[in-house]
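As C-alpha cells, here come the structures.
What follows draws every value from the coordinates through simple rules; no lab data is involved. What you are looking at is a predicted structure, and each value in this text was computed from that prediction instead of being measured. Cβ atoms are built from the backbone, for glycine too; each structure is taken alone.
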Structure 1
Amino acid sequence: MVHQVLFKLAPGFSADTMRELYNVTYVHLPEEIPEVEHTAFYCNCVDRDCNMDVMIRVDLTCKDGLEKYLNHPLHQRFVKETQAHIMERVSFDWKEGSHT
C-alpha cells in the first residue's frame, strides 16, 4: 500500500528545510521498519494558493505497516520537529488495484 501526505508549509518555513528534516529521518525508516519498502519527498512545481507545497510518499508492504510507521520514534520525531511549521496536512492511503 502507499501512504501519501501533502503539506502546506507556513510562511518562512521552506521546502528545502522540510527536505533536510526528511533526509535525516526517512533515510533510516526502511532499515528500522521491515514493512517500509521505500520513501520519497516531492516539491510542488506549480505555485498556487490552493496547492500543497510538499508531499511525502511511503511505500509499505501491508496495511499493518502503516501503524508501525506512524508510531515509530523516527516518524514521531519528524512530526515533532515540523508540526509548528505546517499550516495544512492531508493524507491519502491507497493500494494497487483500488481504483475504479
Structure 2
Amino acid sequence: MKGFEITINDTLINVGVDKGMILVILHNDLKGGISVSGIDDSSGRNLDWGRIQLKVGDKIKITTCDIDSRAKIEKEEIRSKSALLMEYNGIKEYLVKEGLLDDSI
C-alpha cells in the first residue's frame, strides 16, 4: 500500500491506504500538533491515526513510500453510501449555482 513514514524526533509512524488519500494537517490553534487521517476507498472507511502533539524544536520528516503495515488506527468508521450521495448532491448543487457545472449532468 502507498503511504507515508512520518518521523517525529526518533518516533516512526507508518500510515497508508490501499486506494484513497491521506491527510497530514498542521494545527495552529491552542491544542497545536498535527493530525493524520485518511480515506481508504478500497474498504470504504474513514481512518484517523489521531493528533500528535509537537513542541518547539521538534523535527518532522515525512517520506512517501510503499508500506507493508501501518500504525494502529485510533478511530475508524465506515462511509455510508447515503452520506456520500448527500455530499455529492450538495457539491453538485453548489457547482451548478456558481455556474461551474451544467445542470444537465
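With relative contact order in percent (Cα under 8 Å, 6 or more apart) derived from the coordinates and found to be 47, which of 1, 2 does the value describe? Walk me through the intermediate numbers first.
Working: 1: 47; 2: 27.
Answer for the origin of the read-out: 1.
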Handout entry: If mean count of other Cβ atoms within 10 Å over residues 53-60 is computed and equals 19.1, the structure in 1, 2
Key = 1
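Taking percent of Cα pairs over 25 Å apart as the quantity of interest, name the structure among 1, 2 where it is greatest.
2
Quick check: 1.00 is what I get for FRET efficiency 1/(1 + (r/R0)^6) of positions 45 and 77 (r between Cβ atoms, R0 = 30 Å, to 0.05), calculated from one of 1, 2. Which structure matches?
Details: 1: 0.60; 2: 1.00.
Structure of origin is 2.
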Problem - Source structure (of 1, 2) for helix-only ellipticity at 222 nm (-39500 (n - 2.57) for each DSSP H run of 4 or more, over all residues; to 500), computed value -9500 - result: 1
Problem - Winner on distance in nm of label points 7 Å out along Cα→Cβ at positions 5 and 29 once structures 1, 2 are ranked, highest first - result: 2
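For structures 1, 2, calculate distance in nm of label points 7 Å out along Cα→Cβ at positions 21 and 69 and state which one comes out highest.
Values: 1: 1.8; 2: 3.0.
Structure 2 comes out on top.
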